[in-house]
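Chemist: Next up, some structures in structure tokens.
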Structure 1
Amino acid sequence: MLSRKNKRFILKLVSLFSVVRGYNILIIVLAQYLTSIFILAPDKRLSEILFDPNLFFLVLAGVFTIASGYIINSFYDSEKDLINRPKKTMLDRLVSQNTKLSIYFTLNFLAVIAASYVSFKAVVFYALYIFGIWIYSHKLKKIPFLGNLVAATLAITPFFAVFIYYGNLAPVIFVHGSFLFLVIAMREMVKDLENLKGDFAQRYRTIPVMYGATTSKWLLSLLAGLTVIPVFFLINHFKLGYMTYYFYGSALLLFVFLVILWQSKARPHYVLLHNILKFIIVAGVFCIILLDASVVLHRIF
């Protein structure tokens with residue numbers, strides 16, 4: 001039997017994992033490595049990528065930065081989250097705000113140390129990334145339109161580090177990136193609808209608070225329509241292998257998303273929409289291997 005002290009310690013670890021959203025970070029790490037293997041460095045052997053210390057420390061710096069970003073975001077949003085997600089917030093509050101801030105600064109320091117193994121440019125990149133996350137959490141997220149665009153940009157920033165490292169300028173990368181950016185921007189707007197009650201109570205100047213839910217729905221419809229452009233180019237102008245079916249499936253899910261969106265009136269509906277977009281993003285990570293399912297076998301040696 002665990003003692004009361006040990007149980008509380010385990011609960012605090014679970015709380016911290018919830019605050020930093022460890023499951024999201026694991027997905028991002030997997031996405032960075034799969035992107036490196038199948039898109040950014042298709043001519044390198046698998047072992048060269050998996051055991052590349054520079055890539056490892058770039059990804060590790062990203063892990064520390066993203067985790068610290070979730071902490072500072074939770075710190076600033078604690079009152080709002082208590083209204084929108086009371087159960088999760090009560091779990092998150094098992095770790096004190098002072099402890100969270102201490103971990104935040106520690107993680108940022110570790111991110112800079114990890115980046116310094118690669119190069120001074122990497123240190124500057126992650127220092128700017130850390131600052132960008134802070135200024136977003138502190139100021140920008142309360143500004144309609146701009147907050148959503150900055151959030152989407154910050155979400156894909158870890159991929160820029162790997163992209164710059166390999167220096168691959170292939171057009172397919174930018175088209176993939178534009179699709180991901182649009183879907184993430186949609187997710188950020190849906191989160192505003194999902195958190196409308198808390199945002200209104202805390203006077204956050206989000207799109208639904210300032211201009212109403214209908215305006216948000218029209219903007220979401222516009223973004224969904226814009227995703228057709230990268231999907232069209234990816235399917236018709238690039239060799240995607242079996243990943244073509246992923247983009248067909250994503251287009252279908254986005255159509256379902258729009259049908260549900262215009263019928264949505266309550267938070268559970270927006271949570272469903274959020275989950276649809278999250279599924280598209282996560283499925284996209286695992287479907288990267290479909291670009292060439294045989295690539296792992298013939299690049300082992």
Structure 2
Amino acid sequence: MRAPARLPATVQVFERGWLSANNILLDDGEAATLIDSGYLSHADQTIALLRGALAGRPLARLINTHSHSDHIGGNAAVQDAFGCEITVPAGMFDAVRRWDEDALLLTVADQKGAPFRADHALAAGEFFIAGGLQWRALAAPGHDMDALVFHNPERRILISGDALWRDGFGILFADVLGTGDGVGEARRTLEAIARLAVDVVIPGHGAPFVEVDDALERAFGRLRAFEEDGARIARNAIRACITFTLLDRRSMGIGELAAHLAEVPLYREANARFLGLSAEALAEWLVKDLTRAGVARREGEELRAA
């Protein structure tokens with residue numbers, strides 16, 4: 001039985017399902033700060049959740065842990081609805097200002113986002129006050145090389161984004177795309193987290209949890225598996241991102257899938273670097289894998305999200 005994660009009354013977590021990352025509302029009474037905004041297609045739901053929680057009070061700031069579509073996709077809509085300022089990790093500030101869809105992995109992974117105004121850059125080592133608590137931003141490369149996590153040592157809370165989940169961590173895009181050492185950086189990030197005073201983790205996906213040592217052990221185990229077999233990194237990335245696309249579209253033609261895998265840069269690179277399959281063989285494997293896992297079902301020549 002999992003122990004409950006007790007959080008201060010000023011910290012409220014909107015646990016979201018895929019496609020959106022969790023939203024964390026840090027309440028300072030007169031105003032509030034939001035951590036991450038979810039995916040573009042869920043923006044109306046994000047705004048409704050915030051209006052209900054704020055009850056007419058202002059949202060002063062939105063701060064992002066990193067730049068992936070399921071974390072920044074609602075930024076523009078939230079900024080428009082509440083007039084809040086937006087703070088992004090320093091490493092992604094220029095890409096957001098230029099709205100570089102390649103750097104933000106939107107074009108690379110065939111995902112959607114809406115341009116927004118970034119007002120401030122937050123660097124590793126800097127502090128901010130939100131929810132009556134002081135948070136320190138810490139570098140957390142691996143899943144996203146510019147990612148940050150936010151730590152409050154007083155209450156021993158870590159807002160971990162996609163650097164640490166209860167059962168792993170986010171896709172290591174740098175390894176898949178050949179742009180960096182995601183495995184090595186993720187290992188250093190996990191080692192840094194293990195040295196922190198943490199009793200509760202608020203992850204980017206899934207419920208907050210207190211089994212920090214167990215989560216770290218599973219994450220290190222996944223890294224070892226990736227180190228032993230690089231093809232696992234590619235299969236994990238392809239499986240997760242196609243599942244994301246299916247959940248967004250609800251269905252995809254089986255015949256369309258092979259062409260999609262050949263056209264989208266992420267899948268093309270993952271396959272070329274690690275798997276070496278034809279697009280048709282990759283599609284055949286993927287259909288079998290997703291249906292066996294129960295995340296999709298085949299209906300004639302359609303693959304549908306389960």
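Chemist: Can you tell which of 1, 2 yields 31, 27, 18 when semi-axes √(5λ) of the Cα gyration tensor in Å is derived from it?
Modeler: Comparing all candidates, it corresponds to 1.
Chemist: Which of the displayed structures (1, 2) returns the greatest value of distance in nm of label points 7 Å out along Cα→Cβ at positions 63 and 79 on calculation?
Modeler: Top value of distance in nm of label points 7 Å out along Cα→Cβ at positions 63 and 79 goes to structure 1.
Chemist: Thinking of 1, 2, which structure, once distance in nm of label points 7 Å out along Cα→Cβ at positions 15 and 143 is computed, gives back 3.4?
Modeler: Traced to structure 1.
Chemist: Using distance in nm of label points 7 Å out along Cα→Cβ at positions 47 and 247 for the comparison, can you identify which of 1, 2 gives the largest number?
Modeler: 1
Chemist: When relative contact order in percent (Cα under 8 Å, 6 or more apart) is computed for each of 1, 2, which one produces 22?
Modeler: 1
Chemist: Work out which structure the value -25500 belongs to, where helix-only ellipticity at 222 nm (-39500 (n - 2.57) for each DSSP H run of 4 or more, over all residues; to 500) was derived from one of 1, 2.
Modeler: Label of the source structure: 1.
Chemist: Given that distance in nm of label points 7 Å out along Cα→Cβ at positions 103 and 271, derived from a single structure, equals 2.4, which label among 1, 2 identifies that structure?
Modeler: Matching structure: 1.
Chemist: For mean count of other Cβ atoms within 10 Å over residues 135-142, which structure out of 1, 2 has the highest calculated value?
Modeler: 2
Bear in mind that the values in this text are calculations on the coordinates, not laboratory data. Nothing here was measured: the structure is a model prediction, and the numbers come from that model. Cβ atoms are built from the backbone, for glycine too; each structure is taken alone.
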